[in-house]
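Some structures are shown below for you to check.
Rule-based calculations on the coordinates, nothing more; no lab input. The structure displayed is predicted, hence computed values, not measured ones. Cβ atoms are built from the backbone, for glycine too; each structure is taken alone.
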Structure I
Amino acid sequence: MPLGFLPFTVSISLIMPAKIRLVLGTSALCALVVLPFAARFLAGGETQSRTHAATRVDSSDIAQLIRRQQFESAYDLLGERGPKAGQDVVHQYRLAVCERALGLADSAYSRLLRLEGSEPLLADYRRLWIARSLETLASSSADSAAAIDGYRDLLVLSISPAVADSARLYLGSALRQVGRYEEALQTYREHRTAAGTSAGLLSRVSEVSRLHGDDVGSRATQLELIRRYPSDRLALDASRRLRPRTWDERYARAQVYYRHRDDRRAIDDLRKLLIADPRHELAPRAEYVLGRAYARSGQLARARHTFERLHERHGWPSALYRLAGLQISGNQDLQAVDTYVDFSRRYPDHELADDALWQAAKAAERQDDFASSERIYGLLAKSYASSDYAEESAWGVGFSLYCQRRYEEALVVFRRVSQQARQPHIVDQSLFWAGKAMLRLDRQDEAKLLFARAASGFPRSYYASRAVSMGYGEPHLAQPRQTSLRSPLDATTLELRHIVGADHVRRALVLGNLGLAATARSELRLAERANKGDPDALLVLRDSYEVLGLHDRALLLSTRSARQDDDIRRLYPSYYWDEVASAAQNASVDPYLVLSVIRQESYFNEGAVSHAGAVGLMQIMPQTGRKLARSLGVRSFEWRQLFDPGVSIQLGSRFLGEQVRSFTADSNGLQFPLGLAAYNAGPRVARRWLERFPIEDADAFVERIPYKETRLYVKKVLKNYAIYKSLNGYEPDA
């Protein structure tokens with residue numbers, strides 16, 4: 001790579017439009033790590049290319065640029081290259097898509113008119129896009145009327161429900177723009193009947209009602225939006241505009257603020273409610289939410305006072321449960337143990353009673369009070385035999401005995417649970433720990449037999465995978481390394497004759513070829529609904545998602561339709577393998593560990609966004625992405641680049657590699673569990689756990705990771721890792 005490449009990128013970014021900066025920044029970032037690998041590939045170096053590229057309808061640069069909304073670059077390439085042989089219609093449609101996105105509505109309109117009859121599967125979409133272009137171009141009432149007529153014609157002529165639903169919403173918007181409010185409201189009512197209610201629809205109805213002078217109707221719809229969809233962003237916007245008139249309305253608004261973590265506004269509303277009418281029937285619930293808002297915002301003393309008052313005055317059971325949680329937050333684990341146990345004793349039939357005992361046992365475990373955790377696990381297993389916690393609590397008794405070095409007693413418990421448990425992973429877990437107890441008792445041969453029995457469950461559980469990685473059993477998934485993921489898929493291999501609504505699939509394939517992945521997904525979801533309950537049809541739809549590169553949905557359908565004889569490679573695919581191999585090599589991290597993280601983080605959904613704001617395939621927080629980009633010398637980073645699979649994989653692999661290496665020394669082989677814990681919960685938290693818990697027994701350390709989410713995350717990724725290694729002919733790492 002030329003030495004002047006990055007400074008040139010930075011200097012011209014100051015005068016570039018935002019979209020071009022984004023494209024160039026992405027290219028620069030990928031080039032930093034892709035070019036060295038590309039050079040090695042061109043020189044004849046070994047690669048392990050998977051069929052990922054072949055699974056797309058059209059893997060051309062242009063389709064991918066459109067898919068990632070980089071329309072300027074796609075438009076330029078379309079102009080430079082011209083159509084490929086036999087693809088003039090595709091070329092023209094791609095031009096029209098880009099022109100619409102870039103605001104060139106007149107060009108798009110003319111081009112779409114010329115495409116009449118060219119692709120029957122796109123006939124409805126072509127008419128929809130023509131009407132949209134007319135609406136954009138509207139400079140007179142005649143133009144607006146033409147757009148409105150176009151939408152209405154679609155509602156009569158369209159055979160695609162997806163297009164009809166879109167046309168109805170666009171028609172309502174067009175009628176609103178020209179002041180025909182009553183017709184707009186009627187259109188939205190028809191949409192509600194045909195497609196159901198949504199937050200977006202209620203927001204539109206509220207706004208049009210206001211413009212129509214129906215303040216009562218507008219306000220009623222606004223309140224319906226707030227109450228029915230409190231977690232939707234539109235509900236938050238509506239709440240900020242709402243002036244509550246009653247206790248109930250203010251409470252509904254407070255609930256929305258709380259759902260959106262706007263604790264300051266939630267606390268303000270809830271306090272006003274409790275002052276205005278402390279005897280309202282919903283007052284205890286409002287006080288409970290107030291306590292939780294205090295706790296989340298770090299006002300622990302106020303939260304404690306609120307929950308204590310709520311429990312004493314109103315006998316609100318959950319308040320006592322939350323008091324125990326505050327004790328955990330204040331590093332008072334042993335006090336929390338007593339409070340949780342007291343809660344379950346007072347309210348044995350409460351929905352949180354079993355959870356309280358589970359939390360109590362875990363808190364005792366964290367403080368090395370294994371005698372208490374043994375007792376509480378036993379109480380939970382006996383008193384709540386039908387609970388989701390029951391079988392793991394029975395195992396927990398054995399683990400507590402193991403941690404007290406009472407290995408003979410632990411062995412008895414583990415063996416009993418392995419025979420009685422109904423959940424396969426609990427069986428594997430108990431067999432594995434029975435083997436651990438046997439090792440402690442220096443009964444090597446018996447330990448080997450138990451580990452082998454645990455390994456026989458591979459690949460169904462973390463514990464079976466762990467036993468295999470320790471050298472017990474046979475990793476029967478192993479196949480020659482050159483075996484491909486599967487036979488290449490393309491549109492011609494799909495068998496659609498017995499699919500209900502097969503045109504949805506055909507239309508999706510055409511849309512995907514244009515780069516319109518989101519629209520293609522909508523068509524396939526319609527086909528899914530039409531074929532619900534037909535496993536063979538769903539497998540074909542799974543392949544259709546695969547062809548379109550909609551990997552997350554393909555994997556989800558593979559998981560739902562998994563059979564005994566199903567190819568496990570479908571469940572553990574090597575999507576984006578070339579990008580993963582390149583990034584992993586540059587980050588000095590195992591590529592199969594990277595794949596394992598992607599599968600767990602996003603299920604291979606490149607558009608994934610978590611509740612916490614993590615983005616993309618490897619779920620990177622924007623601020624972390626910015627730091628990682630800077631460490632690679634890229635200054636023009638924008639968080640939207642994290643949706644680009646190449647960028648996400650490059651940055652995520654680098655961060656993962658850094659975390660694993662940071663725990664390589666003095667961790668007794670825990671670099672992978674600790675590195676994964678750091679990836680999930682943060683490096684400082686993982687370092688604190690390393691300092692807090694003994695590391696002599698790596699398996700016991702993993703069991704004692706305090707955060708449930710992180711503990712399960714580590715186990716699931718390590719299970720994925722063992723399976724990926726075995727599938728590709730490698731022995732899973734210990």
Structure II
Amino acid sequence: MRDKYFYEVMFDDTSIDVSKEVGLVWSIANSLRGAYTSDKYKDVIIPMVIIRRFECALEATKDAVVAKHKQNPNLPAALLCQVSKYPFYNYSEYTLKRLLDDSDSIASNLKSYIEGFSANIQLILEKLLKFSTQIDKMDKSNRLYSVVKKFSDLDLYPAHVDSMKMGYIFEDIIRRFSENAEAGDHYTPREVIRLMVNVLLAEGCNDLLTDEGKIATVLDAACGSGGMLSTTYDFLRRKNPYVDVRLFGQEINPESYAICLADMLIKGQDVKNIMGDEEANTLKTDCFPDQKMRLVIMNPPFGTPWGGKDAPEGQEKKVREENKKGGRFEHGLPGTGDAQLLFMQHAINKLDEKNGRAAIITNGSPLFSGGTTSGESQIRRWMLEEDLIEAIIALPTQLFYNTDIGIYIFILSRNKRPDRRGKVQLINAVDMWKPLRKSLGKKRREIDRDSMVKITELYSNFEENQYCKIFPNEEFMYKEYAVYQPLQRRGVLDAESIERLRTSSYFTSNSSIFNETDFEQLKEMNPRSAADEKKYQKYLAGQQFVADVLAILETNCSDQVFMDYGEFEKYLKSLLGKVEGMSASRLTGIAMVLAVMDKTAVVQKDRKGEIMKDTTTKDTEIIKLTQDPEKYFEAEVYPHVPDAIWAYEFDPEKKESATNKEKLGAEFPFTRFFYEYKEPEKADDLLAQFMELENSLSEKIAALQESEGV
């Protein structure tokens with residue numbers, strides 16, 4: 001019964017109606033038309049909503065604060081906060097109403113009014129939102145008086161608009177302005193956040209939901225405007241009014257950080273651990289190095305570079321340092337074009353070792369991008385080996401305001417319940433949605449209450465069905481096996497094979513012999529550095545080596561065919577063995593280019609009598625850890641390549657290196673596990689449909705012609 005009760009409480013919607021207040025704010029925004037483009041309305045509206053809300057909240061203690069400040073202008077901020085009864089204050093004698101009494105000086109007086117706010121509010125309005133610039137702009141375009149007047153009449157008094165309703169108003173305003181946000185900065189829809197919180201709290205959090213005095217530390221390391229933190233706070237407090245929720249956030253975008261601070265102050269939440277601006281770049285800095293988190297909830301940016309020219313200055317260096325020293329990113333570095341798996345590692349690093357849990361949104365890339373030994377694959381492998389992944393939930397497309405791509409939620413845990421250990425749950429919720437009556441940007445769908453309940457129950461019930469699959473961790477891990485064909489080559493020293501060698505990459509773009517492109521660039525350099533001169537001289541020698549080899553081969557051009565590759569290589573050695581710069585490896589390289597694969601040629605064997613591999617035929621096969629490689633090759637490879645030679649090319653007795661690297665990776669090919677084969681319609685049925693369509697069309701054309709008297 002406890003789980004069902006939990007669903008009802010957490011999904012209970014009090015249906016707070018904010019349409020009136022939001023409509024009034026939006027009508028004020030429309031009055032900016034002409035002076036501002038619609039995407040810039042937020043530069044005025046958000047700061048003015050903040051000012052008006054704080055003004056309404058402070059009204060009851062306003063006179064006392066002003067008087068106290070007059071008595072002692074150097075009074076500590078903490079004492080003024082005691083008088084205001086809020087973690088902020090304003091000691092200016094102005095209000096929005098009083099500003100209207102002097103229309104000629106309204107711009108300078110409004111700036112003076114803002115200067116009367118406490119430092120935390122000035123940080124939001126001036127340093128982050130730079131509202132003074134907008135005051136000047138509105139003043140010049142004759143919009144300022146009208147905007148101030150309209151906001152002065154807006155009822156945002158706490159007695160009429162409590163903190164929860166004010167939060168909804170502010171979220172709705174932010175959401176409207178976020179519909180046109182830059183790609184990658186995806187404002188997370190409220191119902192998606194609610195789903196994440198429901199699933200996150202559905203297990204492993206009984207103490208937070210029932211016990212008095214429990215501390216719930218909650219982190220969002222890409223907190224944006226704070227929606228995830230606020231929703232988690234609201235849900236925990238609604239279920240357990242006595243839980244001590246402590247919020248931690250980091251946000252690099254100044255405007256988003258300002259909105260986050262304002263939203264939390266508006267709701268009466270503590271903002272001392274909400275860090276922002278460049279100093280709060282999560283990939284550069286962990287702002288809370290000594291604090292582990294009970295809960296982490298996050299929607300890191302999709303496809304945002306962490307390295308290269310498009311990344312913030314110094315970020316790549318910091319990330320690589322963390323990786324090298326065994327810090328937050330020690331388990332692998334993804335490609336520099338996408339930081340999602342870095343945020344994932346950071347989240348795991350922050351989780352409380354005993355009972356930490358996380359819910360993280362990603363796109364499809366972290367599930368399967370990268371080859372076997374890539375950073376992405378190795379990060380996934382580490383998460384599986386450490387048994388950190390509880391579930392991956394596939395959400396419907398078209399949920400977000402500015403992207404319609406597929407979205408996933410990773411549920412991570414440091415302390416899985418016993419029946420989950422060693423397993424990963426996949427939940428296919430792509431069809432659990434209802435259409436919006438009106439599209440909001442690219443958002444055409446929403447996760448309705450029934451779908452949220454269903455998804456949460458699918459997760460908590462942990463039972464297989466058409467929407468839920470459960471697999472051992474090893475199902476997602478695989479080894480990469482090398483596959484070769486036997487060395488069987490036919491050698492011939494004719495004009496065609498010599499020309500093939502002349503134009504081959506072995507002779508034209510080989511850094512150990514001769515690279516034509518690099519050589520021409522070095523040739524143009526004047527002067528050359530010592531290193532470049534050394535390389536230039538190497539290529540000069542290589543150029544001569546190529547010329548000497550080709551000259552000898554052309555002199556000995558013939559139609560003689562060698563069906564035994566070993567004999568062909570011996571013959572080449574007799575011709576080329578004394579060429580300056582010749583080595584065994586170079587001779588083999590030349591022979592491999594001149595000879596061609598021929599299944600009728602003699603199979604080459606080494607001194608031990610074992611069949612030699614043709615390295616140019618190398619292919620790879622991905623085999624899951626749950627599969628027997630022998631059986632796999634019998635079923636999948638030998639029917640096509642009967643003489644295939646396979647090997648797992650890793651020696652565990654030797655130290656890992658570039659040439660001895662374990663080919664053990666991991667991926668989550670999500671859609672493969674839910675694929676259902678649908679038999680195509682029979683040809684006769686399709687033909688019947690076409691004939692029916694043709695007959696219908698003919699009848700309509702005939703009727704049209706008859707009506708027109710044709």
Original post:
For mean projected area of the Cα convex hull in nm², which of I, II scores largest?
Top reply: II
Subject >> mean count of other Cβ atoms within 10 Å over residues 626-633 from the coordinates reads 16.5; which among I, II >> reply: I
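Which of the displayed structures (I, II) returns the greatest value of FRET efficiency 1/(1 + (r/R0)^6) of positions 114 and 594 (r between Cβ atoms, R0 = 41 Å, to 0.05) on calculation?
Working: I: 0.30; II: 0.00.
Largest value of FRET efficiency 1/(1 + (r/R0)^6) of positions 114 and 594 (r between Cβ atoms, R0 = 41 Å, to 0.05): I.
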Original post:
Looking at structures I, II, which one was mean count of other Cβ atoms within 10 Å over residues 498-505 calculated from, given that it came out as 19.0?
Top reply: I
**OP:** Figure out for me which of the structures I, II the number -21500 belongs to, where helix-only ellipticity at 222 nm (-39500 (n - 2.57) for each DSSP H run of 4 or more, over all residues; to 500) was derived from the coordinates.
**Re:** I
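Work out distance in nm of label points 7 Å out along Cα→Cβ at positions 402 and 682 for each of structures I, II, then name the structure with the largest result.
Numbers: I: 3.0; II: 5.3.
Between I, II, the highest calculated value is found for II.
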